[in-house]
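Once you scroll down, you'll see the structures, which are given as structure tokens.
Bear in mind that the values in this text are calculations on the coordinates, not laboratory data. Keep in mind that this is a model prediction, so the values were computed, not measured. Cβ atoms are built from the backbone, for glycine too; each structure is taken alone.
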Structure P
């Protein structure tokens, strides 16, 4: 077992798995064999296979439409942008073998590899990037991350219909040269380019089947180390080695099998039975025992905030005093350290620890926004009374918070805190994780739990989420003053002034308006079989497996 680089072998010797636990896993293995189709785990003889389990299928593997981390896990193997990022989120050359940056930081010129090709052998050209980016900037595409393109000159105006697509700050110099002009200098643009919304796409493929090209093996056009060979919905996704990938010599397996196993206990049984090589939805109740019993569980900090969002358009949460009151009634330190455990920390702001800008951790510098990690019950009561609910009187009987099963223990604890500290009852509605995702996206909730990870190592990624025009503005938060601050931060050239503006924005939204409530900072944990190499996990929590080597599997 690895825990932030340390092994706990002595603890492993102290505690052994009980007979009851062994019996339980044996039963789970039997259930696994009965309930899951044999085809899911069948591996072709003689092939080098790596099998990884996810909880359920992603909503899409179209890189511009996908918004789920499990979709990214697949997309990272199918597609590649101008740059990729390593385990430290440092940009590294990908389709672009090199680039230059103008002295004023506004113009980036990328030089594409001559041997960069699509799955079918056609060369990747600069126009493939321009087509893809313009597609994402078309509101009809419904890309949740179109706003990440707004850093390019005129991109936001094109999205809003104020300027024609021809004015986008992107120039195809020739098939191998792409020039990008930014609206203002930003130090993290290269990191942005590794995001799926910046991947290239083939116009002929996408426009032949606009709604289905990505999900079907016969039409999916990959340019990464693997291509889509098979997609059995809610069972198995097979990725096969792409022989036309420019860096194919580093690819060590013939196929990656992504299998869907909704239940974490069933996935654990499959792992122990040798049916899968890895998975990341370990039952929380099993983690402490696994940490002491095996060295195949990996635990590390993650730059991710778990939160619950209010629907700011639904009473009683149209009133900021109600939103802030419920937030202040929660002891996040107690929640993180005694309920969720495993290295989690109570949240003191939305931007988590680990985002260093100008040598300074943004969270440490920003403090707790006046919202102490242990809560402030007296202030919470006062705010609720001011909003018309003194000691919980007149509180609506139908208020509920929507969750998926993985958050139940946390939300039940919060439910008790609200009852004890404010005298209010909040119902818990448990739905499947994909239903919860759909509810957040369509604002069909009163309160809903979620999580947000850093796709780029800058606080802007967290704070831009709740701007009025963001596709990921789940709380439906609208504050022109907040939008103006975020917009100002993008146009400011001085990094120190950018940080000052972003601290001001975070204070406004999360210290005053509370459209969503950061609960705790997440820990990343997953299991990988011993002897498997070539993979890594980044601070976002994604497992990179494009160069995985399963030949030493134990």
Structure Q
């Protein structure tokens, strides 16, 4: 900033000063922070000019003043200063923030113009700001060369016009009212917009004061083009708006219960809050970066999965560093998702994955864009870790730690849902009870550790034999239960036969015990349209299992039942 910016506490101790301030006062910022301002500024000047202003600010008032200071190297400089109170971090702490704009050129210009208009006409024309003089009827009676260049009219055209002809917001009557209300030694500063001859609208800051021009009182105005400042303010406002929206969106991320939901919400945030249209979220899965959420504009077809040593995505993940470029074609390791992609940002999501943002334009992303995506990545890393931990904890509560199968608690909670679904869609629901024969003998002869291995191997065999939709449960001790949605008793013989066949194959290879492992099994089915309860079905299956265990039923008797 060209303005001098400073922040102090109530004792005059410096808390912040910008480069412009340190340059004017010829001080090193790092050395004067924490010092009193009087240690490098003239104390008499401070007591006479600044202390009265600071006292008013500490009373809660904002103060705008014009002040001057004699610098050893630059001489006397004049400033338009604005000081305001700001709340500190501690309760009731008031800080003083000041912004001082060097108006030396304007002050000198005004003084010299008052002395001799003709003598300093060339000076006015060399000014970077548009300058004009108007009479009390709001007509231009003088314009400098900058005003001619800025507004696009010839000098003759402007001298036949007035501010009302170029101002986009004020009528001539209002301008005349402002002019006639001005007082001697008053500088009126305000912002407005002017329309150039070719139709462009330029935001300007106007500083106006009364002067003597050719023996008559007139109004001198300096119009400073503040387009850059306005764009900076708009960009800052947009960034703050996005940041506020992003923090609100974090609440939604914190309510996500699954990773799929998290990545979909992250994509929504990127598209609708950060306004970034081409984006891909890669997640680490089995040493590969897999695209889990993709904006429609990013790629109409499928997306590539990256190895960790491949592409910019892989490098971003390995190095855990943000990579940014303005022309993707110049990156040898790049594997563009679209031929027209130029700018890109690749940001790691910790050890979870990578966010990549693209644009067809060069230099499309500002530092603010990168910062916002980094903030999003940080939240995603935390929420992904939370979801994974919650999933792990939930799995521990519903799975048997030895076999990895669903436990009895989960079965008791979920079976009612399965029964309701079967009744609603009029589908049969099958139950198969399984018990390991001679399990006590295994524990007694070989140890409980061997018994645990047999349980784990039996669980694996059952899980691999049935469908993914079937629920395999460690029912208790050496008993297992399998729930078959949408089945009848007829295929139970096939299922039991397949289990016995796989068990025979396992017995040929196993070296855990010295005799063949056998299973007792019993099946029953909840048929649609009956009043039978699931408890009755389980009891029937349990009875048949014990009949099988006692040798009262052969393994083939199920096929025709």
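Taking volume of the Cα convex hull per residue in Å³, for residues 93-196 alone as the criterion, the highest value among P, Q goes to Q. Please state which of the structures P, Q yields 43.7 when mean projected area of the Cα convex hull in nm² is computed from it. Computing mean projected area of the Cα convex hull in nm² on every structure in P, Q gives 43.7 only for Q. For the read-out relative contact order in percent (Cα under 8 Å, 6 or more apart), a value of 6 was computed from one structure; give its label from P, Q. Comparing all candidates, it corresponds to Q.
Comparing distance in nm of label points 7 Å out along Cα→Cβ at positions 189 and 517 across structures P, Q, the highest value is found for Q. Here helix-only ellipticity at 222 nm (-39500 (n - 2.57) for each DSSP H run of 4 or more, over all residues; to 500) has been calculated and equals -8000, so which of P, Q was it run on? This figure was derived from P.
Between structures P, Q, the greatest calculated value of distance in nm of label points 7 Å out along Cα→Cβ at positions 141 and 477 is seen in Q.
Comparing distance in nm of label points 7 Å out along Cα→Cβ at positions 333 and 357 across structures P, Q, the highest figure comes from P.
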